[in-house]
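Structures follow.
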Structure I
Amino acid sequence: MAKEKLRVGVIGAVWGERAHVPAVKALPEMELAAVCTAHPDTAQAYAQRVGAPKAYSDVAQLVRDPEIDVVTVAARVSLHHAMVQQALNAGKHIYCEWPLAASLAQAVELAELAQRRRSQVVGVGLQGRWSPINRFARRLIQEGSIGELLTFSMSSFSSGFLQPMPSQRSWLAAEEEQGSALSITGGHSLDTLCWLVGYPVELTASVDTRVRQITWSDTKETAPVTAPDTVAATLRFKNGAVGTVTISRVAWHGSGYRLELFGSKGSLHLVRGASAHHPGPILLLGKGAGGLVELPVPEEYFSVSGVARDAQHLHVAHSFRQLARSVRTGEPMEPSLADGLRLHRLLAAIELASQEKRWVPAEVQS
């Protein structure tokens, strides 16, 4: 078994086809065994496009297939809990895109189930941890390049919900579907922040929906928007450092993603532009009173050969490689289900702070 490839079944046709399938194909440790969508005709067409040997339209059938070792989940967030639960009960190793579930309670339930099934590896799609530029930044921080963290600013400004969008993406507009600026953009961004500098101890926040209607580009119908599109939070860390997080997906000509960390010895700046008008991704380091210097990312952080540096599936491929190592050797998976659960607790704290308009502990326990 140690020399055999892990056979992968991919659930979901949008991000699954864009990232999961090419990531599997890029790795000699894995092979594509099956794909799954909600309907037989779309599943068959999907399988033909990507060269999958099997096509399923029933998740229960896919997870029961004895010729599948790993199940990856790239479907709508509201479906994640049930799909991961089925895969766990079927004894499969799992990679689930973030968010892990549609609520903290569901995430806790999955963590408890996984704890009882210790033989299975469960990874969560917080791919920012496998971004080469992020991993290089983490090394610099751990080496003391900026000293003790004093303050920070993290922002993500995009015009996503002001741009034309087809009705098939309607789940992004519904709060119960958990496709919001807080759960998706906020989750990924906050996980990167906490992975770089640690978790905050308390926070206060405001979560809001600023644009409350959307007109679908295909049907021209207008629909209500209930999912939050704007997040503003202040986080305090154990050492007293306080910084801000601002996220909006209703920002015309938004500048994209910026993380600025200011320490006692210098500063570190991560920039990913939202368009051709903004640079990125780039990493800048400033030491003391000196100017900012752009740092190239060392080649050692690009561990999957044959994948372009700007490919959508690069970070997913790095994540899948770690999952394969975890299955083969037993070393811990990163990000793990426990990492995903902790992030769900942080997002629940942000929602609580917004609802109660006060400072709260940074992780809601139940």
Structure II
Amino acid sequence: MGQGASIVSDTPGTTTDPVEKTLELDPVGPVVFIDTAGIDDEGALGALRRERSERALDRTDVALLVTDGAWGRDEEALEAAFAARKLPYFVVANKADLAPADDPAAVLPEAVRDALAGRGIAVVAASALLGKGLDAVRERIAMLAPEHAIAQPHMLSDLVPPGGLVVLVVPIDLGAPRGRLILPQVQAIRDLLDGDQMCLVVKERELRAALERLSAPPDLVVCDSQVVLKAAADTPPGVPLTTFSILMARLKGDLVELARGAAAIERLGPGDRVLIAEACTHHPLADDIGRVKIPRWLRQYAGGDIEIDVTAGKELSDDMAAYALVVHCGGCVINRGNMLARLRAARRAGVPMTNYGLAISLTQGVLPRALGPFPAALDAFRAAAKGA
């Protein structure tokens, strides 16, 4: 980081929770470094630290296995965890200032280095104390960063031709942050500018008038999920329409699988349990989307009371199998790897997962319209709904 971000010492257990720090790292862009607790801690508290460290892997795109020469069961267990997640990694041989000048990586035994080289794993010598070798560490991070981390996938610009026009419907209500737009709305605008397309931003009550003033229909209308019913009514049938949240499902996760998961709403009945999962934490409002509106719409759709649990933050519930459905937020504050890890966790538990935009569009009766721009996802939903 080039600055003191963690308290370190020779005493085991100094770092108790993962410490996170953000940095603009060229050429990757904005990254979050996560300094995990030690993996060799003993006792009950040490087990909790190790669990927190292992869970951080589900939010990781590139791993740095840092050692000052130790190599044994703990490091091998980490390698196995990386392999299970198909996580690119390399080894940082720290404290290179204690090694011979002509072989700074010698803090790590030669046999270990040979074995790593045989598996194609790079070893980078560095000294955090003296700041040496850190440029090589950063270069290796950039080299291993997944393509989607450097070259941001299209959010929506691939859905319309160059020079095309997209109308973005952005409500300004109690849930809108003061003085700014929410991240998916900003990302949509930037993606369209990068794609040499135009966008017109309106509030929901202005959509019909805006469309009437255009000399030609827009190529796409994108709306906030909470106003999808009104937006669908105000948008002519021949104009494609979708929601910001559905676009985020495609950008951050697996839209086809999440669309398939939405069909589970058709099977919900009184007494079922549903998990509402949010990646961020915020102070809930009186009519909060995840805690009030979606539960209300699901209960109305199911025709009875449904038990709703809400989790917010970096981790999902440990008791996933207890739920009939997981409804996840758009995931704008987490990376694609984390969202896919959450999908895998739900899949392992045998629980379907969908997201806010898909669930809202279904309960409002307009999901086929909102999935119109994505034929594969629409087919997956219809097939799953037919099975339901």
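One of I, II was used to compute relative contact order in percent (Cα under 8 Å, 6 or more apart), and the answer was 13. Which one was it?
Working: I: 19; II: 13.
Label of the originating structure: II.
When distance in nm of label points 7 Å out along Cα→Cβ at positions 106 and 330 is calculated, the result is 5.6; to which of the structures I, II does this value belong? Write down the numbers at each step before the final one.
Numbers: I: 3.4; II: 5.6.
Only structure II yields this read-out.
P(r) over Cα pairs in 20 Å bins from 0, in percent computed as 28, 60, 12, 0: which structure among I, II?
Numbers: I: 28, 60, 12, 0; II: 25, 49, 24, 3.
Matching structure: I.
Identify the structure, out of I, II, from whose coordinates mean count of other Cβ atoms within 10 Å over residues 66-73 was calculated to give 13.8.
Values: I: 21.9; II: 13.8.
Going through each structure in turn, the value belongs to II.
Rule-based calculations on the coordinates, nothing more; no lab input. Values in this document were obtained by computation on a predicted structure and should not be read as measured data. Cβ atoms are built from the backbone, for glycine too; each structure is taken alone.
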